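Below you'll find the structures, each written out as structure tokens.
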Structure 1
Amino acid sequence: MGRIIVVSADGHASPTVLAVRRYIDPAYRIYLDDLIREDVAYIGTRAMPARPPRLTLPVFDDRALVRSGGELGAADPDIRLEQMDAEGIAAEIVHVGTQVSQMPFFGVTNGVWPADVRAVGSRAYHHWLADFMAGCDGRLFGVADPGPCTDMDDTLRELEWVAEHGFVSVGVPGSTADPSLPALKDRFFEPFWSACADLGLVLSVHAGWGGSQTPVKEWRSAHDIGDGETTGGHDFNKLSEMMQVMGSPIRLGLQQPRRPMWQLMAGGVFDRHPRLKMALTEIRADWVPATLAHLDHRFDELHVPCERTPTKYFIEHCLVVPSSPHRAEVDMRDEIGVNRFGFGQDFPHWEGLWPNTLDWLRHAFGGVDETDLRAILGGNAIRFYGLPEAKLAGVAARIGPDAADILGDHPVSEELLQHFQRRAGYLRPADPVFVNEIDDMLEPDLAGLGIAAP
């Protein structure tokens, strides 16, 4: 069978406030005391759901990867490489944000900061991440923050810089909500799309896209959805109960990051920029077939003036990366599109696979054809992001799992499977797609293009 190149298209990193200080424009270091206070509050509240629990360590931490401080690989390159090697991960696409530290001013988990401070913070993060990647032997590939985008010339200069320093992707504008920005369909963003296409930067839409910065005093405790000690705060059984009670408002929030996909389709962005690509990360994959079928129907019914159907746009431009893949999603791989399906470990977030990656893969992909396994676990990401396959094959030859390590007879304990369920909803069936809720978002987006529902 042979070694598999495993590429996690959903890893995360964040600098400590002390580490990022030297990258901050000196004129803006006056805000660092406020950022330190925000960091302390963040770690004690909003970061809690992503932290590995302590009371159930015997269930999942058999190699002491958590107990030895492995999550600090979010900010320390040596620890990061140790964790990647231990888990058989040859490479990662690195997104912003971890439970280890707060981001410098620009993220959706931050308190409210003005655009100029956010721009300084995102530039500082880019410079820190470039150095962090340089310390990880060419195995990490960054996703840049788009910044506030209020000064397009400044934004384009930053895109050129990140493309020259190992970044392969950038967030879609509006990653952090800003009501002063025009809609994505607006011609204001044409230089941004052109630059991304020319520089080979994949557009990234990650869970949480479009969230607003929130005053620190309004942050809620993570214990709203879990106890933090036995499930790491992410108790998906409790979250499912909340969804049954609250229903549509929660589901609409979960669908929000899928919205840029159809906005760029309907706005003709992919038609004008045929080399442009978009990755949809950590927003599951079970929604893809039914959602595309509904979009195909609505685009045809409303005569949306674009050259292809949403399904064809998805096939030609998109990759979906369901972090902590569910068995139900793997079973849907042909409907989703094997070649449009990537893998995300989500290190170091607790709802991800770390430190149980091999057991998770054994259960999720058991019985899958080896060709599909290799495509989903690494081949698709290598092709989509343009990663150095020969180099990563050499890494995999040293630390990667053999196909037989996953596809052979490797029972996973029921206790561990139930733990996967509590922290990531792993065992639940594919979620239903509520087309009326898609229309609640789609119709105003199309109306902005002058297309009204009959």
Structure 2
Amino acid sequence: MLPFVIFAPTFFLLTVQEAAAQPDAGRIAAWSTWLTETGPALASTPPNFGQSFGRQGDRRPTSDDLTSIRWTRMAIDLIAQQRLNPLLASRVLALLHTAMHDALVRGVRRGQDERIAWVAVHRAASLVLADLFPEQSPERFEALGLGAAAAIAAFDPAKALTMWQLGSDVARDAATRARSDGSDRVWALDRRPAPAPGRWRPTPPINAFNPLEPLAGEWLPWVLASGGAVEPLGPVPYDSPRFWEEVEEVRRFARSLTPAQKAIAEAWNLDFGTVTPAGVWNLKGAELAEQTKLEAPETLRMFAALNVAVMDAFIACWHVKYKWWTARPITVIRERYDSRFLSHLLTPAFPSYISGHASVSGAAGIVLARFFPERADWLRAQAAEAAESRLLGGIHFRSDNEAGLELGREVGRRVVGRVFLESSPRP
């Protein structure tokens, strides 16, 4: 472990204003946690908060010490730098935010002042990121966690040590889940269905043979009973009149895209090397939390719910994709109309039905609308635009987007029901 430092990096300490009045601890303690507790962590040498800061209460923690948003933005930056695919990016954000959420809740349940419990939040966040990004220096994350916890620890060093250990325990629970969620399984090529009309196959110009994360529909969900818990009815039948109507619609847009439509398609084109769809929705959530001055604990709760919903929507979407294995528009158009056709956006290397962007956006819109009801119309419009962007980009049919949106919204409703203990369909 690094020697403890007495300064806190500017990554966390940007102002000196006093924290707002704290929400009722009993309310936080009643929140359901996400991670399964797996027992006490191995003992480690804790930092000496008391020696580092002298008298208790030298500086009371401020609103910038009690925040999760900077960890969120750091994770999103790492996702882009490491070029994680959208599913793995969502997995990172779900594990990070459920760990931070649970650290706060478990800290308060142990009778700690909510402010002191943030030591556990920062400790858990630093360890989860170190575990999920092993190619990064673990000392970097630990220093950030120490710096963020330091100003809070000055308020009560003895209690802070207890919360430091709790943060380690919660991070261990997140790591246990990460190693058992099925994301490391290897796909067997003999599971690929035989070629057939209307069935997915590699698409130009890359023509990648292996589709992306074909087993993601079998990953461990957070709220759903399984990836198949919220299946839509199925794709438009290949070679039916409606199918060719949808093909013609893609061709029509491709011939006459306006600059505004191109801008929409490109803004939502969130592939490798970007913040990914999950990252975009996290940034929207962060912006709304800051604009509305959402309490720090509620912000943690919002991020955990948002990322659980997005991850489960991805899992459910991928279950559907690899159940039906439907062809992308570019494949059908090249076969029947124009052998040189290229979509405006690069077609991703996985089946068409249903749209991943539509699925995760539908889920995210529902969850964020529950936390920010005054922005519900705007959030619904953003989700619809994300779905429409895939049609404008020439990489999805309209029915892919419509079914994806509805699947995502159902996932979002189930997550909201679980978080707020509202009546909702059983998973």
Problem set entry | distance in nm of label points 7 Å out along Cα→Cβ at positions 235 and 347 - highest-scoring structure of 1, 2 | 1
For this session: Please state which of the structures 1, 2 yields 19 when relative contact order in percent (Cα under 8 Å, 6 or more apart) is computed from it.
Result: 2
Problem set entry | If distance in nm of label points 7 Å out along Cα→Cβ at positions 67 and 307 is computed and equals 1.7, the structure in 1, 2 | 2
Problem set entry | Which of 1, 2 leads on distance in nm of label points 7 Å out along Cα→Cβ at positions 387 and 403, largest value | 1
Exercise. Just checking, which of 1, 2 has the largest value of mean projected area of the Cα convex hull in nm²?
Worked result: 2
Exercise. Here helix-only ellipticity at 222 nm (-39500 (n - 2.57) for each DSSP H run of 4 or more, over all residues; to 500) was calculated and came to -18500; which of the structures 1, 2 was it taken from?
Worked result: 2
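No lab work stands behind these numbers, since they all come straight from the coordinates. Bear in mind that the values here come from a model prediction, so they are computed numbers and not experimental data. Cβ atoms are built from the backbone, for glycine too; each structure is taken alone.
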